[in-house]
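A.B. asks: I've put the structures underneath this note.
Where a number appears in this text, it was derived from the coordinates with a stated rule and is not lab data. Quick caveat: nothing in here was measured; it's all calculated off a predicted structure. Cβ atoms are built from the backbone, for glycine too; each structure is taken alone.
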Structure I
Amino acid sequence: MPRSVDEAIDDINAIADMLRGKAQIAAALAEVERIELEGPAAAKPLALVALIDAYSRGGEKEKAYVPFSHLISLYDTEPEWFDSEDRHYLFWYFKWVMDALPCFPNVPLAQLHSTMDDMQRRYAQEGFSMDAPIQARFNLARRLGVANCQELYDQWLQQRRDELSDCRLCAAGQRIEYLAESGRPDDALELMRHTFTQRSMPKECSDEPASIYSWAQFAFLDNSTKVDTQRAAQAHHRSRVLWDPTHGLAVTTGRYPLQERAFELAGARGRCVEFLARTGNEHAAVALLASNKHFLQQASTPLDRLEFLTHVGAGLRVMVDDLGLGAREIYSGVPGSGTLETLWKWVRDQAEDLAQAFDKRNGNTHQSDVMHARWRLGAYDTPVDLVVPLPEPAVKQAAEPTKVDTGEIAFAPVFAQAESLARRGDSQAAIGAYLKGADDFEAAGQLVEAGFARAEAGHLAMELDALDDARANLTRANSLLRVADIPLVFLAPVANSLSDCLARLGEPDLADQVISPLISRLDELLENWQSAAAPDVAKAQKDDLSWARISLDSRRAHNLVLAGKPEAGAELAQKTAEQYGQLGLVRQSSEEFLFAGQTWLSIDQTRARWCLESAVEGFKLAVQELEMKGAAKLLASLS
């Protein structure tokens, strides 16, 4: 019995709930083919919409044009099949297609102009405002490098908004980006201030305000009236909150989950790497580049990749040519790796080839000119402190703390205050509160409380990329807690954070020296394990020790990758994931499998597949849907 229209619509809607990627694309394509053969014909518009959406969000935007062209033809020949929702989708996706087409250098110039003209003609025929078409024409002009950008920009500002206009935050973001990239930072900041002071403005949309803040971090330093390093640092952090799951301020990002953006916002990510390199935060720049290395080879579109390469290249050029850091090693998961100098050469060659491909299509040198102009920028005269300001220490720290009988840990009000500030995303204030508490505790001889307070401050500073501050505080915390002789299960997380910080600072030997003694002590304890406690308590005690021991292996695995030994790191991470699983720690096991799978990708795809499949299954059991989607997307890339 043939399906009814309602049944077909239910099947199509089920595809929208699938994980983004190849499987969803295949399902959407199969549904279109099924309707072609079996019907019902009236469901075909929605099936084509589902396929366009799957291509656009599943990493294959260039393929969306074919079903979109089919959808347009169908609207011309069978308009009765389109209800009001189908019609809205058609014209909404016209914007998506027109936005994506210029981002592929193999799309001919004539096709771009004809599609643009068709969009404007059809919007006029349907009685829609010219807001969306003029915006699209302005963006096309920007990408092609034609002379009338400002004229189209002014024309866009005069249009009446309607139901097909971009959200007001996204529209403001494009205007701010245009002003910033065309050398008008003062105007960009003024528009940003105006945007964020409007109560009716949306707080968040797909790419915003992450992209706005990524431009604002430079604008605060390029401002002709006042260089504001503190606001530049805040803009940097706010941009990263929206796309960096590891960033210290990333408590929540509203309705757009971080994992959904794992393969998006290449330009904003590249700008943050450039910002760090040009503001005296080279260690943080290298760490951020390493964690976003996949954008070096693939992004949502070739133009997005070129944008990432352009900004990363600007940062690498400063570090290599101006600061003389070319010999610094960077781990081998990055193309052209070995040193920053070899990576800079690889990035330069890749970006030059890609820019020339766009220039050939566009009939000018616009993309190469934009890229080269960015690469001529040097370091800023005034370095940017990523954590400012913090209170001056009230106590001079001794070289070695003296052990004091502290008794039980007292969770003083300072901990509650600092934790509340951290949960609200005010990490700078939280760091200040922890350090004030640490000074007071240490003055009173309460080494355990002082150590944990300073460890929390150091961990937050590390998440904000203030690695030197993090190192000082974590080192002190580690010393205080060792002298206080706290149980190893409590010392291990602090040692792990310090080891992580040292590895990010390019000191892998010191990083290993921090955790090696703990590994030896835990191995000895576990080998000779005895407990007079009841069996269930004794098992819990041993499990705690096992967890601490596994966590140190996890840290060592990550350090090995950072130190340029990805195969050894992946091997150890996979072993660690299995050990976490044996303890029933599903979430930790899944995270470790994900890390191992990501690392194996460029070494052994069979092992990468096995680890990523394990991560997907683990995240599913742990009911971590967003993390599962991220792992599944990586797994789909192997198909």
Structure II
Amino acid sequence: MQTDVIVIGGGLSGLTAASLLAKRGQKVLVVDKSHHPGGSCGIFKRDDVIFDQGSAMLYGFGEAGFNAHRFVMNCLEEPINIIRHDLLYCVNYQGHRVKFWPDVDKFAEELAGVFPGERKNIVRFYRDMKKLYHNVMEDNQTYTTADETDPKVALKSLLKHPLSYMKFLSYLNRSAESLLKQYFKDPEIFKFFNKLTSTYCYATVAEAPAVLAAVMFVDNHVGGSYYPAGSTVFLPGKLEKVIEAHGGEMMPDREVVEILFKDNKPAGVRLDNGEEHFADHLVYSGTVWNLYGKLIGEDRAGQAKIKWARDQKPTYPSVVLYSTVDSHVLPEGTAPVEMLVGNPDQLDESEVTAYMFGIDDQTLCPKDRQVVIAIGPTFETWDTTVKDAYGQKKELEKQRLIGVLEKRFPGFAAGIRYAEVATPVTIERYCLKNGGAVAGPKQMLGQHMLKRLHTKTQWDTLYCCGESTVMGTGTPTVTVSGLSAANAILQKLGMGQYIHDPAMKNYIRMVEKPFSREKLFQEYPQEIKSLMEEAWRCQLCEDPACSHACDIPGIMRRITVGNLYGAAKLAQRFMEQNKKAEAQIETWDTMQKNCVLSSKNQDPVAIGHIIQSIFE
């Protein structure tokens, strides 16, 4: 199969690149191992409760700050409902609950209450970082990676605020610790900032580059913290909608096992089922380790490049607890995101970040329950060769994480309705993140910024995006990496690139919280709203009982996010295949009877009615 662009990987960076290219008329094919798009930004369901798989503490949707998500959705002209949290998050640190207010000055006062001896220095530090951020980031809104920055644009910005830019550039190869030492003396405050950089970029202040920390310490406050109303299924779902609406193709459940070359240039991919697909350009959105050494061998990349990739140090592997508890377990005032610091002296397994987005978004679960997702590091060896031992270890890990949460939320263990654990093995299985390293290569000195994968490779047909690239980890940064990959291809083709325009129409709709199920599809006409509500009842089963011949969960997921065209296209494809078969394989009514909800004494999803209606 020949197409214009093949995107390898359907995470946010790959979907961003694909949707922007499709919007410009490029014929795009997105190949992804997972059944649903989004990579670590997506959902699964258990008994009608929605769990975010991973990335859900989202930045970049605000009017101010590094608002990459807002920019991309506006470029795509795709509306999306967004909830803004009152706090970025809350850090439970040595008996203090440090609230991260969107207002930088208010947060500085909050932090000064924890370290009163450093009050003046805290105020001075955040004042200086806020000014630097405004001059370098806010006053010159660009959405491109450092390696793709236009020298003329960079010079213009430099001349506008020369002192700020020179200071910013001086931070490039210095540690965050050296920056902090210019302001603080109390060793205890360094431990606190250690926890912040470990959360932001999975590196300590001694490891993290000052240039990165200077931005991180301010950016999230300026821009705010957000959550897609109805769960994170809507963010990748909207990107998928644009891809399919403009003639692009999604190919789930398929893994690229090799990048194929023609005339010594990447020209296509071989899939795990043996299929081969070719394109004028390839966009790779996976990890550096899977690119060099797996998809591209030493004979093509060279020994030095393979060694460089292999030597990239990963972020620590993670474990995730997915749980629901009785709603009374979470006391009043609990923030949607709370970081629990067990040991201020070092990073260990007692450190957990808990996400409770049901506080602001009541569509996630029934009102008598709350969803609690907790992620933290693991330094265990997770061997799956002996299933019983692996299962026992998972159970012990589940109990350990529950114990950590019990300290913050007394009664947590007794209030549990459901709990399961994802290990590093699980994370790699579903997201192809090597060893369960959720943030790819560590953002540390020596492998930061331009020392990571670049947007352009040594071949002019292969481009890269994602957390292994210059921008590193975080949903706004990987989004920008996808944008840069798309713009690089558009520039090569002589087509219009996506550039910031202050007059651009806004498609981000901020909704009130708590957001309820009654509000979920209220902007749609009643007939469409009814279909979306019924489709949303689908449990998105990984191994659906309704049908193995037709992607019913994929159809229902598309309808939920408003992608009726993509849903109809998928259903039509099945119908055409059915007609070619000697005997009809399945009917919509048969699928409906087999819906998993029937086995739970609930009404099945009205599959037949939904399919008929979207065609009408």
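A.B. asks: Rank structures I, II by mean count of other Cβ atoms within 10 Å over residues 84-91 and report only the one at the top, that is, the highest. Spell out each step's value before the answer.
C.D. replies: Values: I: 15.6; II: 19.0.
Ranking I, II on mean count of other Cβ atoms within 10 Å over residues 84-91, first place is II.
A.B. asks: Same structure again: One of I, II was used to calculate relative contact order in percent (Cα under 8 Å, 6 or more apart), giving 21; which?
C.D. replies: Values: I: 9; II: 21.
Checking each candidate, the match is II.
A.B. asks: Still on this model: Consider the structures I, II: one of them gives 0.15 for FRET efficiency 1/(1 + (r/R0)^6) of positions 372 and 484 (r between Cβ atoms, R0 = 41 Å, to 0.05) as calculated from the coordinates. Say which.
C.D. replies: This figure was derived from I.
A.B. asks: Same structure, new question: Assign the value 4.8, calculated as distance in nm of label points 7 Å out along Cα→Cβ at positions 228 and 556, to the correct structure from I, II. Write down the numbers at each step before the final one.
C.D. replies: On the way: I: 4.8; II: 1.8.
Only one of I, II returns 4.8 for distance in nm of label points 7 Å out along Cα→Cβ at positions 228 and 556, namely I.
A.B. asks: Out of I, II, which one gives -0.49, -0.60 for log10 I(q)/I(0) by the Debye sum over Cα atoms at q = 0.09, 0.10 Å⁻¹, for residues 20-299 alone as computed from the coordinates?
C.D. replies: I
A.B. asks: Among I, II, considering only distance in nm of label points 7 Å out along Cα→Cβ at positions 436 and 476, which has the greatest calculated value?
C.D. replies: Largest one: structure II.
A.B. asks: For which of I, II does helix-only ellipticity at 222 nm (-39500 (n - 2.57) for each DSSP H run of 4 or more, over all residues; to 500), calculated from the coordinates, equal -22000? Write down the numbers at each step before the final one.
C.D. replies: Working: I: -22000; II: -11000.
Among I, II, the structure yielding -22000 for helix-only ellipticity at 222 nm (-39500 (n - 2.57) for each DSSP H run of 4 or more, over all residues; to 500) is I.
A.B. asks: So FRET efficiency 1/(1 + (r/R0)^6) of positions 188 and 380 (r between Cβ atoms, R0 = 25 Å, to 0.05), computed for just one structure, reads 0.25; which one of I, II is that?
C.D. replies: II
A.B. asks: Same structure, new question: Comparing I, II, where is Kirkwood radius over Cα pairs in Å highest?
C.D. replies: Working: I: 27.0; II: 25.2.
Top value of Kirkwood radius over Cα pairs in Å goes to structure I.
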